[in-house]
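K.L.:
Below, each structure is written out as structure tokens.
Bear in mind these aren't lab numbers, they're just calculated from the coordinates by the rules spelled out. Worth saying up front: this structure is predicted, and the values here are computed from it rather than measured. Cβ atoms are built from the backbone, for glycine too; each structure is taken alone.
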Structure 1
Amino acid sequence: MEQIIETVREASKHTCIICHTLVSPDLRDALLEQAQQYNIQTVDIMGPMIHAVQNITDMVPRLKPGLVHKLDQEYFKRVEAVEFAVKYDDGKNPLGLLKADIVIIGVSRTSKTPLSMYLAHKKVKVANVPLVPEAPLPQELFQVPSHRIVGLIIDKFKLNEIRCERLKTMGLAPDASYANLTRINDELDYARSIMRQLECPIIDVSNKAIEETANRILEVVQKNKLAKR
């Protein structure tokens, strides 16, 4: 109310109109009353629109200032997390491992990227690193606290099936070493050894949907937040 009185008094010193987006009926009425005393024209930008929407929907407006800004902040947090997931996907930039809320590790085709994007829409910053026996791991991975790393494993026969389908979609022979059971077994053994070394939580994704695995990871995130308090 004090701001309204001060604003109207200042406006009275100039030739002007007052345009406002006040959502509180009490404040809108107070502004109109104050402005009329000084013969100042006002333009209510939000009021007519709120009433129009209320009339056609039979819904009662919340009339709570700041709701739009609150939604904007949530939106930008989500966008930031999505951009983070893209930037630090598939081990592209090891520096992101130290900035991530969660680091996902696992062999190829364990849904690391889809999980990263799904979690990003939950405003979680995720980086992921593929575990390949021939590829050296970034040293930054070993600097990440174990409770912020999640390892993904999968049944070897299920992975064989997934990789064979992947090869077919790429127009390649399904008997390539990428889908070879012996090769898959070696990769999984290597992945488990790294996860044991990192002492991180492990999730078997063999028969789990993305949402189910993501919820398990979110539980880890929540525990991490509680641990910080």
Structure 2
Amino acid sequence: MKRNAIIFAAIFLAGSLGFSAQETRTLSLTAEGITHFEIDCGAGFLKVQGVEGLKAIEVKAEINARGVDEKDMKKFIEDHVKLILENRGGRAVLVSEVKERFFSPFHDVQIDLTVSCPKKMHLNVDDSSGRMEIGSLAGNLDLNDGSGGIQVEGIQGDVEIDDGSGEIEVKDIAGNVSIEDGSGSMTVLNVGGNLTIDDGSGSIDIDGVGKDLILEDTGSGSVNYRNIKGRVIKHDN
């Protein structure tokens, strides 16, 4: 009897993991009077692109759920997915997360976000995991990331990145750049202002800094830099 129960459980687990469902949702918010945009997201890919002349924030969310049958997907999203885009006192806020993420060992859910917004935005991102691509913004970028690769390009304001792990690529930033990173390789190209780096481990390659390069702590890994117009200041412990 016990053996039959184990076999049944194994079959049920295999069947549950075999299910896979996907659904796409779209969100839109008028951007009139909004200059600050905040994104709070969980596991999944995130792409944010600034668009000249765009009058709204537009989001495409692809919800991928392993262990969920297609016929149950709408109810699953209703019960377990939080996906909102709203104006909170003049700030645009996008929240994308799975509620009670560990509600079942049979489920693995991620939400991939593709976001278009007006170019003249200050962007603040708090992301748990997954690859990220952010580009073409006239405002500042403040990014807090747990894990996953990061690609940032074409920001006219200042950029601040606090990252746990994953490869970082930063390119063509007009303002100052500050990066605090736990682990993973880093490439920084063409920074107009100061560049400050505090890194735990991983190789660092820098080419083109308009003002000072400040190396707070570079941990383990090689550091290569060239075309620095200001001073190179090292504060390594």
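K.L.:
For structures 1, 2, which has the highest computed value of FRET efficiency 1/(1 + (r/R0)^6) of positions 47 and 215 (r between Cβ atoms, R0 = 30 Å, to 0.05)?
P.N.:
When FRET efficiency 1/(1 + (r/R0)^6) of positions 47 and 215 (r between Cβ atoms, R0 = 30 Å, to 0.05) is computed for each of 1, 2, structure 2 gives the biggest number.
K.L.:
Figure out for me which of the structures 1, 2 the number 5.8 belongs to, where distance in nm of label points 7 Å out along Cα→Cβ at positions 31 and 191 was derived from the coordinates.
P.N.:
Considering all the candidates, the number was obtained from 1.
K.L.:
Have a look at 1, 2 and say which one yields -0.51, -0.73, -1.06 for log10 I(q)/I(0) by the Debye sum over Cα atoms at q = 0.08, 0.12, 0.16 Å⁻¹, as calculated.
P.N.:
Working through the options, I get structure 1.
K.L.:
Right, something else. Distance in nm of label points 7 Å out along Cα→Cβ at positions 63 and 127 was computed and gave 2.1; which structure, 1, 2, did it come from?
P.N.:
Of the structures listed, the value fits 2.
K.L.:
Could you figure out which one of 1, 2 the value -16500 for helix-only ellipticity at 222 nm (-39500 (n - 2.57) for each DSSP H run of 4 or more, over all residues; to 500) was computed from?
P.N.:
1
K.L.:
Right, here's the next one. When distance in nm of label points 7 Å out along Cα→Cβ at positions 55 and 79 is calculated for each of the structures 1, 2, which structure yields the highest value?
P.N.:
2
K.L.:
When distance in nm of label points 7 Å out along Cα→Cβ at positions 39 and 111 is calculated, the result is 7.2; to which of the structures 1, 2 does this value belong?
P.N.:
Checking each candidate, the match is 1.
K.L.:
For volume of the Cα convex hull per residue in Å³, for residues 151-198 alone, which of 1, 2 scores largest?
P.N.:
Going through 1, 2 one by one, volume of the Cα convex hull per residue in Å³, for residues 151-198 alone peaks for structure 1.
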